[in-house]
Structure P
Amino acid sequence: MALEYAPRGLIGVLTPQANTTVEPELAILLPPGVAMINTRLTSPKPTIVARLLDYLRDLEGAVAQFANAPLAALAFACTGASYYAGPEEEAAIVVRMEAARGVPVVTAGQAVRDALRALSARRIGLVSPYPDDLTRAAIAYWKAQGFEVVRISGSALQDGVFHPIYAMDGAGAQAALEALDPAGLDAIVMLGTGMPTLRPILAHGYRGGVPVLSCMLCLAWRSVEAAAGGPANAASLQGWLGGRDWQARWRMRQHGGSPDA
């Protein structure tokens, strides 16, 4: 069945409850003919670790909010949950959900993994907006996936705001990227679905010749390919790198409708 606004596929997006970045960035990243509907991942738990694990472990309950919408893929837009759960539990939940729903399930963590493998990247640098404990969990996750974390650049978090990561701006993310030495790296990954990354990627899509990825960029790429049944390979990834296929939409959003501004 073709939908008016999604002839190429409708993606069901699952977003952490206070995240203010996922929907705006996906609105820019998704190509014409692909649309999304969104639900919020919620948890009453008092700690960030417990909330993040709830998001992943209660994925079935969150997906139920889409009812019988004709989804072509599901996109889990939260990396922190994958870091704390680890790749084995994450993979088991994805397999269970795909069997239950009959559509591909793409987590942001697995999407980055697939992008790095498509690029044959092994030595990676991370730009992390996280506190130390979550950064350590992220490092362990990427090592378990077979990657060598060579160096890390942290980003300055704002105190006294509704959420330190979600309150970051693109300039802060870009400064953290520019502080990371690309020498000897195969790829750079900007972590988190809450840190704005499109501006820095447009400014430094290849930093010192090294491709710059973000969790949202990879999630969009992998979800679009999954919805269309396309290949998750280097050729399909190329148009996303450096903003080639989406920079005009970003400029229109930033400059009031003029792609040439």
Structure Q
Amino acid sequence: MINTALDIPDVRHLVSPEEWQVRLDLAAAYRLVALFGWDDLVFTHISARVPGHDDQFLINPYGFFFEEITASSLVKVDHHGQPVMPTPFDVNPAGFVIHSAVHEARREVTCVLHTHTPHGVAVAAQQEGLLPLSQQASFVLTSLAYHAYEGVALREAEKARLVADLGSANYMMLRNHGLLTCGRSIPEAFQAMYLFEAACRIQIFAQGGGKLTEVPQSIIDTMGEQAREVSKGQGANLVWPGLLRRLARRNPGYDL
């Protein structure tokens, strides 16, 4: 079976049911990023670890817009970014340097999501970074790291510094560059980016008004527990089914 519009071979019969489910969720995440307006033409990436293979990852085919990604089009690569199954598509080497670094260092991380949104880059360019100006920012600030800009992420040498800066954090602000989130699942990484992006947008809007009021650190210290309470322990799984329903209404076809 072929997706004739983009000539995408159907790989469903070539992968395990567990991998196919990850492909479905990752393709949905790409299209949701486009739907929310966080994409940057064909640049930036979302990667996901292949179930049962710690050293294999799924990433977007270079040159596809995020709204076009399907489960079958995703490229399966090793930790060097080399395809491990036949594919007609290429991978952006700059994207995989960042993602492979995080996946190799953090075995519990299933998904890494990176964006270049105007609001995210704007805050990443500010010396003070993300400020505690909103509820959204308060959630992010419980687990936020920073990494200095070193140019386009092409150099293997940068990986060690990026990993050291990230530590155990699940949010990272790449100075002058963009935002990055880590998740134990694809829904978790996506919801984290939703909060991160919203926090940056709110900060830029707030800075255009009057005197700012910051959330006290004593409240930020409790936000992790509050997040678990408000989601009834379901975390990102509370909203992911609804996001898939929205995607089905507005841009179906990711499951091909």
Structure R
Amino acid sequence: MGRLDGKVAIITGATSGMGRDTAYVFAEEGAKVVLTGRDEARAKEVVETIQKRGGEAAYVIADLSDRQSLDKIVDETLERFGTVDILFNNAGLLSTKSAVDISVEEWDKAIQVNLTAALLLSKRVAPIMKAKGKGYIINTGSIAGTSARWGAAAYCTTKHAMNGLTKALARELGPEIRVNAILPGAISTAMLDSVGGEAAVGGMKEMSPLKRVGQGREIGTVALFFATEDSSFVTGQLLRVDGGVDC
């Protein structure tokens, strides 16, 4: 018997990296998973992998910079599965521009994808979870949201703001809904590859007692903790999953 049997989970940004591996973890534990992304071929691949392993999943092609796509995600989930129990706001946009160099358009897009989408999806699912008497919202922050060392201006700013949003939602949506955030460090993902892969985070590896980058599944198992009663007295928390970089 899986720890998420009968639960319906939405995971944004789940066609690769941490979101994809979390989708696999949730499906293994019995959840019906709705994953979102912009690449239909990759979305199909994740869904087919889950189905071949005996799980149940569907995908919604959505660009989180388009606010109409956010309603589409929830509407199609309700049409397919009838409810939502878990929302994992995982999708993110990495901007590498400095505060001086970034355009207003790129700044606005980063805020929409990294922050506003999480707010609007949470607003949509909160009444559903409240009516059920229980729900779980998990946000992907970053260690870039704890200092300015690791992120460029927009990314760093949105991840700091995600910490505040997590705490505000936890305060406002309890007691029925628990809201927590995962703050990954260097995780082996396409986003990391886009900035040079492990070579770009050699300093972080050396600072870590574990001397390595993390894997997507290591985020998925933490998300599973937040999505079950194993964390029944935990809400409003920001959990660093970074190999102990700043321990």
Checklist entry - From P, Q, R, which structure was distance in nm of label points 7 Å out along Cα→Cβ at positions 76 and 212 = 2.9 calculated on? => result P
Next on the checklist: Out of P, Q, R, which has the highest value for distance in nm of label points 7 Å out along Cα→Cβ at positions 68 and 100?
Outcome noted: R
Item to check | Answer label among P, Q, R for the case where log10 I(q)/I(0) by the Debye sum over Cα atoms at q = 0.13, 0.24, 0.33 Å⁻¹, for residues 140-187 alone, calculated from the coordinates, equals -0.29, -0.92, -1.30 | outcome: Q
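Each value in this text was obtained by applying a stated rule to the coordinates, not by laboratory testing. Worth saying up front: this structure is predicted, and the values here are computed from it rather than measured. Cβ atoms are built from the backbone, for glycine too; each structure is taken alone.
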